[in-house]
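Just so it is clear, none of the values below were taken in a lab; they were calculated from the coordinates. Here the structure is a predicted model, which is why all the values come from computation and not from measurement. Cβ atoms are built from the backbone, for glycine too; each structure is taken alone.
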Structure P
């Protein structure tokens, strides 16, 4: 296999910033609705929180192409991508801290004769600040990773390293609420406070280490003149494999956003285990880490696009079991009850453990964890493999245009992800409201009916799986295989050698 010359330390150094990024991605995806729209958080309306997140994401999506195209055109002694990481990191850190640790308590205020909670404008402004920093830092970071290797399988390796650190960050994010629970911190707002501290400390350390330790590959372009923005977008959309990936990622991300938005409310109101939310997240992300080498091996054997199809089928199969938890009585899950599974413990340890499950239908909760571990084992593949495939389509663009436009491609990719996530969050939150779900209700004396909770379970699991199935026909006919990529890269190298020969003769 063709090597990049990168050491394991350099691969780890490049991948490490994905850890705090994933930690914040987890709390944005899962805890933002729980912190801002739960009775034990800031108590804002779930539907309007979803609208504000969508509005901030639309603004964020607009800035992505600007940064992506700018980083493609930048020429500096430090490279094309690294200056953006250095500039974006402090903006990102400030946005993270202000979003999760507001310096004042939210309250009702009057402005121009209007009465509203000042938490709404604060949420919008801090999200915009956070997204600006994230865009400046993360779009060039993704393009940089795509440029570290030109080998079909080694690109998967680079993205797998990144995915391991990313899932590791998600795992830290998942374990933190489970650990601090034993010190009396059992609210989502407690978890995001400690996670924000980790993010603010780790992000600059990892980013500046990657800037120092990892090289930027030399830019070898056959075409030296700049391509106008409009033409670059037209060329990118004309790249058929890339267009397929964008459509796949669009629908997949909408589904993922629905799942993440509603997960806390499912655990709190259907499983009646809101305080134990962290105990579900931890094994869920462990299953992702364990499964990544298996998906990597499968992609080497059958190709990235076919391995992605297998992952979608696996994810969808286990998603179908989730509504059963809301529909069936607790009596059907007695085999999974904690009182049975922990019966082997000494009496004192057993009594201590059971105090944490008081009032929780543990049969349903533990069955849910088992299903989510099986379902979650596909998530690593659905993250790493499409990113590696996106790196491949950039080579096709290079063969056609003679330019290295990784920033442009990943900016469109990131813009699509953000806008899709905003749509998914908005759709998930408001669909839950439309079926009558009240996120502020007391789950133990709830006004939410059994039908409403079943609808919540379907919105949380089945509908997102259906969104992912849009990818199946597109992946079935995906043409950018390992063999085709080798041909494209040979064409690129021939063009570069021809240009060098012409330079020598002149």
Structure Q
């Protein structure tokens, strides 16, 4: 869809950002571009961002239109197309290096600007692959992005092509304004995050020297709201499993065979019911054995988070909360593991018609969200043991395993890396960020920490209501500008603070 320059500029101008907007009264270029100690002011970057917002929005829509779905093999050509698109973009903004690096699966896009000798290096992680879609559930086609009411709708608009493009544009603004960056920057854009990043660990091990950095950021992150920032302090891990129950070689006529023939759908339902206690906990033996309870500091942090269960219920259209009520809702999401049924299939499931059959097969898919020192493989082994124990005579079970386990991770607050991120958020939002946990997984973060020795603190601008992984995903246009300003400030702030520390050594 094509937008007029007037419409897009008006759209951006109407957004209420928590940024000093005195620079909108444009000063002569000679005044704005004055350097202090060889660097520009935030206002100069702001000017570049505003002048180029229309072109950037078009670029964003171009990238979103590529259906880079990593979990469906037929979209491999789209993955490669998106990777090539990003390499070309990195080249056009002046990165020293821009290339794809092959893995045993989808390629990682790598970009580097390394012309600041003696300065720190910042590694920025994001992912360019997206979740599958059910097109019938979308108001607008998911890969035909559209702007409506200050929001850009399309699959991946929020999770995580926003993180990819905001970081690129921020570096672009600094390079085009100053002709250089205050620090060295390396980008790694993952092509398999939405399928658990099964090849990322091997990739980062093989390229540890290339990716060496002093600080790391995860652009696949979020903010609490348009006016309240956050810093992610913990992530749950993930493990997935698919299993199939077979009771017959074919579906059977329910009138001829009902009453004496095992029903795969019923047996599957009984096994799934056996996974849970009446309190809402997981009944699989050993599931909680390695879970460490939330610390007193984490429980105090929970009390500072504004939470109203009605907000979630309104967002999702639910009428009740689930889970063990002896734990707070956010405690259950951040610090307790889960076992969720994410898909089931058996018998006749077409939208119309009714088949009087006894299903001979049934399938279910499981996702477990794991905490602290739980192991994905150990948990899957426990679930398999539980299923085998509860599978009755007359039924057989087979499994489809995925070895791309995502580990849980916690981030310390007492580091300068944390402080630099916090300072950047305070600069633009005008308030201290909340320290939160999250129930989802970003597997590569622990690989970055374990291999490169740096914590990848999250600095992304998705918001919780933007329908990640669901139909009608969107991203707020206001976050595009705000995110770029924060990244520009962060990179300059790191350079300034690290320079001061060097002088005192």
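Among candidates P, Q, the computation of FRET efficiency 1/(1 + (r/R0)^6) of positions 243 and 339 (r between Cβ atoms, R0 = 25 Å, to 0.05) that gave 1.00 used structure Q.
For relative contact order in percent (Cα under 8 Å, 6 or more apart), find whichever of P, Q sits highest and give me its label. Spell out each step's value before the answer.
Values: P: 27; Q: 24.
Sorting by relative contact order in percent (Cα under 8 Å, 6 or more apart) in descending order puts P first.
Given that semi-axes √(5λ) of the Cα gyration tensor in Å, derived from a single structure, equals 41, 26, 21, which label among P, Q identifies that structure? Answer for the origin of the read-out: P. One of P, Q was used to compute log10 I(q)/I(0) by the Debye sum over Cα atoms at q = 0.22, 0.24, 0.25 Å⁻¹, for residues 67-154 alone, and the result was -1.11, -1.19, -1.23. Which label is that? The read-out was computed on structure Q. With respect to mean count of other Cβ atoms within 10 Å over residues 411-418, the largest value across structures P, Q is given by P. If distance in nm of label points 7 Å out along Cα→Cβ at positions 131 and 491 comes out at 3.1 when worked out from the coordinates, which of P, Q was used? Among P, Q, the structure yielding 3.1 for distance in nm of label points 7 Å out along Cα→Cβ at positions 131 and 491 is Q.
State the single structure among P, Q that was used to calculate helix-only ellipticity at 222 nm (-39500 (n - 2.57) for each DSSP H run of 4 or more, over all residues; to 500), giving -11000. Only one of P, Q returns -11000 for helix-only ellipticity at 222 nm (-39500 (n - 2.57) for each DSSP H run of 4 or more, over all residues; to 500), namely Q.
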